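Okay, got some structures for you below.
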Structure P
């Protein structure tokens, strides 16, 4: 289907690919992994013809349709969400809108003289549209948009009124509706909630076409990908299994290679000792020369590159009182809509509450009220004694000074800490080498998230309130964060769409909107997310296993 034959590619001194080959076959679901900057996006861009290799060939059959979901979304306005999704969905979307314009032309008195041509074209378009299943397109578009979290009111609303994250979902719907032969998806889960991620998993696994995707969501990769292609050191290596299999197999291969390297080094040292010992002996000259030539011909084994994982011992937070937060009869609404209706709950020291709920159930609103950012309309939120709160939300990223470097921001926050401690902290959150000198204004969303978390955890609070802390974090950073927070001795209240984060950290669950998703009163579960899934039969409200 799509093949890369002995391609090489570099930007200046940065080498991405060196004489490497890779093939994407019909129906394959391939997860693309590798360090930041390894060349994953470049591979996508070469498939769609936006870039070319410096050497080698990229072969894409001409009749193959390719859909590409990327992180940068163009401006959308002037249409409903539904029309925008259909308009960009490939050939079928184009036919849909041409039919609409032809129908308008047929009713336009000024176009009477062109009516024969209009009717002839309408017949051609209608036949092709019907043959391609176009009359189900409206219903398909509504189904896809609903799966991505849009309610009916928003589907028929103005696309220009949406936030950037929701426009990203519209862009994804367009690509999915096109049902291309090959689907390229760059971090599709970044702007989705857990319900939409689970829907997308089912949609992608049911597609007959090929799929090549990147994702920092381990569970998503495990469920969707049937093989993993790793880009590292200029090469692409394929592992026939899901992400967990890839990690196990990669560890085995690294161990075997290290053992082979050690054996070869021992053999080389032995041969070198013979050469050094008898180099001056005329009687052994032929043997020495023979061994020198043999050593020159041996292909040297290189040690596998070790993924650098920096450990950091986060300090223990001060002890809080037993009652951390008490909500009594809390009511909050927006306009005529009541989000929370006389909500009462107590959060005790050591509890780790994960907040579940459908879109609009009030997850972020609850966190903002507990954090004191938002006042309830009725009722009271009382915080306990000796409490030091750390509140993380995406808006917290705006509090970083864009004119400072990472190192300067950390020095400003922690003037009594040594440069060594601050650099080690930065390294834990994947800022190494010259990264620490980057200006904050130049950081990506993921880099700002990492910096904000680093600032919070060096001097940890005893009550963490976290709203989607794993957004834009890569798997290595997420796993480090889960590992660090497992040993956290304080209390947590958090929202996350990452199931590894939910499983790894929660010991209490509050489901807003109740089990039906429409009940006014929430359900409180006294166990972990794993126990919640086992008890309710679903991974998220409204999503049934």
Structure Q
């Protein structure tokens, strides 16, 4: 055997041994970081300025973050980009417009959009590729609602190729990621029951018309994204609020004319379909009380006022809704809401009332201390403080989704029994680990927030108060670059027993913040960077 051939054989054996070691490696030796909602978009204009619809402007900070987690994991890191890595809804060109509102981009149109994003963010993808090639690191792209087109073969292949890290980057074609030991499950979060961004058939978010495949446009995209596209050039931080969609309420206060009369009711239903349960202290009451039973017939008889009164009296969207009700532009057909949806609205409304009356300042989405809303009518036998557990709908929401997850894993011939951690993104609002339901200890559910510079309404109210600004001034004056240097991730160190997830915030220059227990604590977790809102 020649020396060259011997070297070749040795190299092959070494490679096979390396791959074998990767496959057989104990799961406890892997370090997992889960980040969501980068929204790599269209980049800059021809004159070099960021386009208003570009949210990811953090090249140097992102590269430093990648170096930090590579070092923390010693080259054995699984980086799960848990949805909306690519912004494939917003575009600088007049594409993906079809007569049928359900139809989004065709495969070619989605590929064209992705190619523009790849060009605009070549440096960010290069940094990701460098990370992926280090040691045995891996990058997993879980499709989200904004980049569901990754599930189209040519789009997914183009995305993975852009990292220049063959074999180290993959698209989670089943719509989720499961760790090798089955303990950590990650999905974007848009498929939670009732979410307006959910697709009809996931993980095949496609509609075929006249022989052509299109990515489906969800209800949320049709309702909310149209408004974002119209107003973001004037209000640059409108979609930098956590939670996603909250910025539209500030638009209603800043410029009511921005929202057409026809948009009020769809937006109201959009907001009511996206309750922010993580703003509440879920551990209250210790399980000593039961949920009330709402008188659903009486609630339905109240008509459109049921929906209006489900907003806080000082909600930024309330004046527009009150006007629509007074002018007879709101309608309510009881059959459009199932009992479960109506119970969820009533539970959430009661939770808001309780928090307001107790002056709880832990809420990040309802930061003021105004008048409390009324409750939906209860059945007589469940009146009183013994029936004040209002998080049943949150429990049911998570349990129902996990039941769907179990079914999906069974269909994929994988086990759901070993799952200890369920990780979401999507809302742009971080949430600490909490039991799946009040009665369960595992798995725990948590949310990474967004790898974006964001503000909670609590922080926006602080800026407005400090500077004497109106809603319009805060939306017009602030730029994404002015917001705190604070990017949320889920952090799971190597483990031998159960994983111990936590939420951390990358603050650049090697600094990390932890998730606070109250809204004011965000200033500590996310301090030390940015401009006036830091």
Structure R
């Protein structure tokens, strides 16, 4: 038994190493998405000003801190900024070991594989966003609670408190996850009543309450651990609040909640149910059909007794299945924009029933080979080959493939152009001239560039102008250029190092600066072109 468990651990460690490798290789080759650029830009500004305060529009504080620390240590580059997220999400397969007492050995390894190499998870594990961090932390929190229930060792409870707080500090979707987890848990508990098997629901609730009552002390400690973790992540840095203890506590524990509710709840626009859900369904089928099929098959097989040696439905499989199934509807509904990263939150729990399906397929084929059943062995081989080919195609077309209008993995805000060579030219021009980069056009113009010094950007007009510039603010900020903007080419003066020009002004700027080299760039997957003029050496 011990030897078997050791083999499982070694297998999961190998998967973790593979997961880290596939996330780190070529990490800086894809240009920053608008969301990545926004986070990177604010991180650079925070390093410059020394001030930080949680702003929902700027992403979770854990994302901001990881980005800032990475840039401070390694310097400003796409690779460095993404590296903490690639390393952290590369460790996600290790979460499978938390469920090894509730899953078979081969299912545990299968879960690690799916968390490690599912193409959509790998794609957004190489991305400067907190979605996969939040989803992974949520699954880890569930695993820690399971380990606490199994061992009664309080360290697992404290780890769960840290994981829950980390999830909340990574992505606003974690708030939806808390609701979905509660509903999924209720459905699992209610299953006893539906099948009329075992202890009644009231008796089960009463037993749970009694069990928890004798653990009030560790639960209270876990609450303080969570609050302490919250304080570390959400506390403001710099500014006036630090010198005022009452104001500091309010800014740490009260203001983030008020800001979140104001921006993400009261201030958000309504979601169109059918467009968001149908978009999510199409993206799921295009990017993770293999995991979806395995998840449905594994959930049904476990629930309806189709698995040999599994006598009754396992709560963890049902729980994860309900969480994922509800999430396929819930997460797109609460999203502010339809984007592929929304599915990450459902795919992570879906990996649990999918692991059951994958392991069952493997066992089916192994038994067929042992019995000499060529037909069933061939069927299993074809199914496993389909899984492998689906993963391979996802890596070639999505994870490492070029971005374009037909790329299902990427969101619209992913630039289709390679920006790094252009940034190198701008950097050289800034160093050899007056150091100015000027945005030209109504769409880019700000009355005062200081309005984008730190979030939030006050006016809707300035927010729109900053959004039109993305992802260039991140790249320009890296050059230490002085940034200006004008609405019309006639307002330009001097000889800037570079100009970012709206296409309608290209001819006028070309006439005004005939010695500059012009290069068109696509700042999105489609229909977002700008022309960059760079002063010749």
Structure with the greatest value (metric mean count of other Cβ atoms within 10 Å over residues 56-63, set P, Q, R): R
Which entry (P, Q, R) yields the derived value 46, 40, 20 for semi-axes √(5λ) of the Cα gyration tensor in Å: P
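Read the figures in this text as sums done on the coordinates, not as results from a lab. Model, not experiment: these values are computed from the prediction. Cβ atoms are built from the backbone, for glycine too; each structure is taken alone.
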